[in-house]
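Asks: Have a look at these structures, which come just after this line.
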Structure 1
Amino acid sequence: MKNEISYLLSLLDKENICYPDDFEQKLLQFTQFFLETAKTMNLTSIKQPHEIMIKHYFDSIYPLKYGLFKQEAKVIDVGCGAGFPSIPIKLVRPDLYILQLDSLQKRLSFLEKAHGLLQLENISTLHARAEQASRTPVLRDSFDVAASRAVASLNLLCEYCLPFVKPGGVFLAYKGVDDTDEVDSARVAVKRLSGEIEDIFRYSLPENMGSRTLIVIRKLKPTHPAYPRSTKNMSKGPII
């Protein structure tokens, strides 16, 4: 396992991404706990340590090189699943305040145990559906960064995630292979939800493990009270 982690560190060094002194130790602890838990819980289809280093850890951390996370930023990981991208990001940037949101409690129970194991501070979980949680006054229009690696079309992700972001903050959509049509079809949704597409970063994972696209959407003003709608209404009539 240490060889795999050393390889990840070399990749981060190459990208000039800094990490704290305890990063290697905590990453080893989390990976061991993750793999052990994955034997009895469906956390991911990727179970080989070398692939995890690249497809989960490197992919989660890489966007930090763009300077989108200010010091002590308040971040929400929407549909956090097994903790990607938020756990790797937190290990690199312990200054961040992170909320991990998911609708499946067993995933959050796994993450809460990981927080204790790694002695992480200023990170918490919330068991809720995104479209309901973002209507809570304390959460709405309040985060510097919303991030999501969820598998959903961009226009739906915008409706789930942008209501959490404060004006001036950003929504970071981690996507797979570049799909210009998907981005174009989401432009109406982005505008209606008070955002604008600021940047699109395209990059490839090491060892030809896939292409990635990071879509940066800046929040311009508070989201209209009509949004987000229920999941049923989103699915029946997506904003296009």
Structure 2
Amino acid sequence: MIQALLRYPGILKWDIRLQFRYYFWLVAAVLTAMWSGVLLALSEEVVTTWVPVLIFADIGNIGLLFIAGILFLERRQGTIYATAVMPISPGTWLTAKLISLSLLCLACAIAIVAISSNSVNWLRLIPSAALCAALFTSVGFLAAVSFDKILNYFLGVGIILIPFNLPVLDYLGIFQNNALWIIPSQPVMWALAGSFQEMPTTTYLGCIAATASWLALSHWLGIRAFQKYIATRQQL
């Protein structure tokens, strides 16, 4: 355990360098600037309503798409298969990816909110946005790991994105049903909403706890999927 923790700084540094090399941070910066410009033209009331949706539906999905990009890049280059012979466990590899991509998404969310909104509870927003990014990234890995080609992944990921984005309709009052709480992304949508609007602390903490539970489950499933589809297979 201690040895694994000591490896994380080096792994995270390499992951972030890889993200810069493939322009992930540049793409994120462009999106951040674009959305910030749009939100600056809106009233504070409108921004307070729509920023949680933006963080959830756009910033969160960055993690989902970027983890797929990293996975297919490392598969194409063959570097991911080195984990089978290196002292880096599937859990360490996947955890490092979740952390580095969550940091990218969190940086985007913080920048957008800092520029466009004055009605935010930062103590709520930061954990909510980080968990949102980590959950979407974890689910994105689960969706991508069984596909050998990225085009096949894009066809399949729609099956996940449709239900995962339904909580936005609930938040906006377009479609409300208690059954939506079985969707893993429902509690984090409301945790984000509670970062900008009035919400009892117990309700907010319940949403955070539920999101963390879903993240733990998806991460565990991701490690098992890594062992099944990557660690025990030859290079494609």
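Asks: Using the calculated result 28 for relative contact order in percent (Cα under 8 Å, 6 or more apart), pick out the matching structure from 1, 2.
Replies: Values: 1: 16; 2: 28.
Computed on structure 2.
Asks: Can you tell which of 1, 2 yields 17.2, 51 when Rg and Dmax of the Cα atoms in Å is derived from it?
Replies: Working: 1: 17.2, 51; 2: 17.9, 55.
Computing Rg and Dmax of the Cα atoms in Å on every structure in 1, 2 gives 17.2, 51 only for 1.
Asks: With helix-only ellipticity at 222 nm (-39500 (n - 2.57) for each DSSP H run of 4 or more, over all residues; to 500) coming out at -9500, pick the structure among 1, 2 it was computed from. Provide the component values of the computation, followed by the final result.
Replies: On the way: 1: -9500; 2: -24500.
Answer by label: 1.
Asks: If you rank structures 1, 2 by distance in nm of label points 7 Å out along Cα→Cβ at positions 101 and 125, which sits at the top with the largest value?
Replies: Numbers: 1: 1.7; 2: 2.4.
Top value of distance in nm of label points 7 Å out along Cα→Cβ at positions 101 and 125 goes to structure 2.
Asks: Comparing FRET efficiency 1/(1 + (r/R0)^6) of positions 45 and 93 (r between Cβ atoms, R0 = 35 Å, to 0.05) across 1, 2, which structure shows the greatest value?
Replies: Values: 1: 0.85; 2: 0.20.
The maximum falls on structure 1.
We did not get these values from a lab; they are worked out from the coordinates using the rules stated. Note that this is a predicted model, so its numbers are computed, not measured. Cβ atoms are built from the backbone, for glycine too; each structure is taken alone.
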